[in-house]
1. Can you spot which of 1, 2 the value 15.1, 52 was calculated from, given it is Rg and Dmax of the Cα atoms in Å?
2. For the read-out helix-only ellipticity at 222 nm (-39500 (n - 2.57) for each DSSP H run of 4 or more, over all residues; to 500), a value of -4500 was computed from one structure; give its label from 1, 2.
3. Taking 43 as the value of relative contact order in percent (Cα under 8 Å, 6 or more apart) derived from one of the structures shown (1, 2), identify that structure.
Structure 1
Amino acid sequence: MKLNDLKIGEEGLIKKVITKKNIKKRLMDIGFIKGVRVKPILMNRSMTVYKIKGTVIGIRKDDTLDIEVEV
């Protein structure tokens, strides 16, 4: 399942980040790493806001396609 498949309030566990090196580094720097729980709290057409590691972070929907999660 991809990160963007999670519904508002549904929590997922990050399994893998598969993307270009520069984007992967940016995502990992803000907490999107294997084994971390993430929950979408707000969505619009271009981005989603997630609660991750006690922080609220917004990322572009295109970048969520490269993150695999399990519920």
Structure 2
Amino acid sequence: MNSRTLGLRVAGTIFGIVALVHLWRLVARFEVVFAGWPVPLWANVLGVLLTGALCVWLWRLSGRSDS
């Protein structure tokens, strides 16, 4: 495994973990307050979609063999 593949997989794994944390907040429905303002749950829906898509994209890129 070269350094490019390893970097893509590490980044993809981090994005996957962040997506799972967003999903966990949606399921548990706990309140998050940022700078005195409550963060709505729909923000986590966007978080799951964006970080989940980045995770899948980076893992697919890491498996691609460039000839």
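1. 2
2. 1
3. 1
Where a number appears in this text, it was derived from the coordinates with a stated rule and is not lab data. Every value quoted in this text rests on a predicted model; they were computed, and no experiment measured them.
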